[in-house]
Structure I
Amino acid sequence: MMLAFAEIAVKQFLEHKIRTSFQQSDKLIFELKPGARSEFRHLPINGGNSVIQSINSSGFRGDELDTEIEKFRVIVYGDSFIHAAYSPKEETFTVRLRVQLEQKLGTAVETINAGVSSYGPDQISIKLERELPQLKPDLVIVSIFAGNDYGDLLRNKLFKLDKSGNLQNNSYKLSEKIRTGFYLSHRESVLKQAIRKLIPDEESSALAEIFNDTQALMAYSLDIAKKEYEDFVVNGSSLVTNTHTDFYSADVSLEPNSESARYRIKFMEAIMARISQIANNNHVPLVFMFIPHPLNVAKSYYGGNIDTKKYPQYKKNNLVRPLEDAANRIGVPYLSLFETFSQRNANELYFRGGDDHWNSMGQQVAAETMAEYLLSHRILSSKQ
């Protein structure tokens, strides 16, 4: 009886602090659970405040979708930079883009936050394929985080390149640990999950230390990149063992001429071409947005710099340039935030303490820049 009452009490007051917003998906590996609520707590160095996010009945972060056909409908896809579980809804890029567009266009605009934390462009392409026919937007924006999205393609194993470099579907298989985790996430007692969270996670603590040390992060990320390439490309393994921990794309950034870096770049362009084809099939204008990693746009990201003597092939734009080149070859307009963020004090645009996401100011600058880009390139204009 006491356990039952404790479970009810914990569920009522703490469920959003304990439960994840994700659920398993056969096609996407995981997705946001409609109706879910969850809490994100910032590190003390970033204020230590908490943010509650809500997922609507359609599986998007934010309010229910608007039924007014007079409004522009803009859908923004991406990973945690767009999902922005760490920001109050009104501070997210998607909401701030709506405000900017409404001010500049003088008409009502609906922006849909289709971001999902830890998603790669491969998952985004499948999500696009499923959602565009129903949502019928006036514009779709696909955000790619140059910092780690290259790696998602090898970790997710949803697609692969054949010997000719063509994109193919791949039959992935989740590890037992990941399948069990997804199964228990919304079925196991909230009380049990709360107790488990009190147990120190040595692996997470070790990773946090690495993410706070630039030189250690580069060495570790480069090692991970090589292992991912060997596992998926060389050995042909389709077992997915990591769904939510993303690492800096160190091979593309530090050793762009390496085999693994060249493969990731080709892989990324093939996925971007797939995204373009899906948008074309649905007769929806597409714009890419490329977000740089703070290490590559700050003169010194809170005291951290990449050692150019140790990594002589490194250039600040190594991660962004292949995305820009691919978009040009595919023929899709894009906004690269590399120059915009480089010209500012990038330390003011990102969180710190190992959290490399853009903060409230970063999202505001990006929204202003994107709105200006869409209007100046006549991609979006007032409805007649």
Structure II
Amino acid sequence: MASENDGSVRIAVSKVSQPIGEFYVGRVESRVLRSMAYVEIRAFLEGTQKKIAGIQRERNEGRIDEIKRYVNLEYATFPTSVIIAVSPDCVELEPYCEDEDEDEVSVFNMVLRPFGKKGEEDHIPLEKIAFIIDGQHRVAGLGGLKEGKTFDVNISVFVGASDADKAEIFARVNQAQTKVNPSLVVDLASYYDERGPIKFAHEIILAMNHDEKGPFYDKVKRLGKAETGKGKIQTLAQATVVQPLVDYITPDPEGDRNKRYKGIFSSKRPLNAWKRHIFQPFYDEDDDGAVFACLTNYFNAVKTRWPDSWDDAPVGNILNRTTGYSALMKFLRPAYVSRCSKGEILTKEACDVIFGSIDIPDRELTRDCFLPGSSGVSSLYKRLLSDSGLSDRQVPLQNAMF
């Protein structure tokens, strides 16, 4: 792939034949792609439903910001193609090898260039050559690529695609997508070479799930699915259990993983960062045993306070299901900060005192009293705070580093 002095772009491509027709696959450097790519959002024209144009969904700025951060990580990848459509007026195809049999040509040099003269009705400028059918957020996010970094992009190029073909391609590509189970994503962290926050938290939870004497023994649904015959005891999805722990390690799990990927283990943190991310000091020291101990002591105290609700998991009870666990993990921070200094292990004795002051009987730990979802989590958390007398005041982070 090369850019020419006349503003054209030359790309080596292979021809692919499918029922919808022929298209071409190749690669292009992300900055070159961005210089010639554009999007048309499907929207009302002139403010009326009678006229609608475009095929793309609305831009998600939050997603674009995530991609801008992601593309600068050492392990960033977009292995699937960005799909574009180009006008035949902007394309010239040349056989890649001059002596190739004309009837069997499958590899070409594709030359993309602006068409016509400025001011003329049929003029197609450089920035309007490549119509993005699928991949607008990836292309926009690649605008955040740091200077000096190179990022090649796979592209699938449809030449002369009709509006009907563009719509068909976009609809089928996106309609067929199935969101990946979050627990599967967490479990795949086992394969990472570097021990970032997700792998660190994941391994702790697995160890707790296998600890026959611990409060979490066999309570976690790995991959989000209960084992046959264990539906009554395996009440917590893997991702549900791991995510709050990651949140107590770092506000930027990908950034911290990227540091480990580059072999950087020491990090400068704001002075009071540990009061928000209570397990960050243990992560920085790679001390998973300390986190294991804190969580075991904390949830053993929960088990001591509500043994029937925690162990037996009666139908309708929320304590060891998503609502109860989420509220208890949220309550862990004020509990820890009230009893521990930075890097200390939270003891069961300290937790027993805290939970001994909470006056919530088992009969109230139900869906009727604490509705499923964020409202139930918030209600239970506030009740735990109120009964215990602890504060959830967020500690302001100081600029000083330790």
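Every read-out reported here was derived from the displayed coordinates using simple, explicitly stated rules and does not represent laboratory data. These figures come from a predicted structure and were not determined experimentally. Cβ atoms are built from the backbone, for glycine too; each structure is taken alone.
Matching task: 5.6 is the computed value of distance in nm of label points 7 Å out along Cα→Cβ at positions 71 and 311. Pick the structure from I, II.
Working: I: 4.2; II: 5.6.
Of the structures listed, the value fits II.
Figure out for me which of the structures I, II the number 24, 16, 12 belongs to, where semi-axes √(5λ) of the Cα gyration tensor in Å, for residues 39-126 alone was derived from the coordinates.
Working: I: 24, 16, 12; II: 32, 26, 13.
Only structure I yields this read-out.
Comparing structures I, II by relative contact order in percent (Cα under 8 Å, 6 or more apart), which one has the largest value? List each step's numbers first, then the result.
Values: I: 19; II: 14.
Largest calculated value belongs to I.
Given a value of 0.98 for Cα Rg over 2.2 N^0.38 Å, point me to the structure among I, II it was derived from. Provide the component values of the computation, followed by the final result.
Details: I: 0.98; II: 1.29.
Going through each structure in turn, the value belongs to I.
Given that helix-only ellipticity at 222 nm (-39500 (n - 2.57) for each DSSP H run of 4 or more, over all residues; to 500), derived from a single structure, equals -11000, which label among I, II identifies that structure? Each step should come with its number before you reach the end.
Values: I: -13000; II: -11000.
Considering all the candidates, the number was obtained from II.
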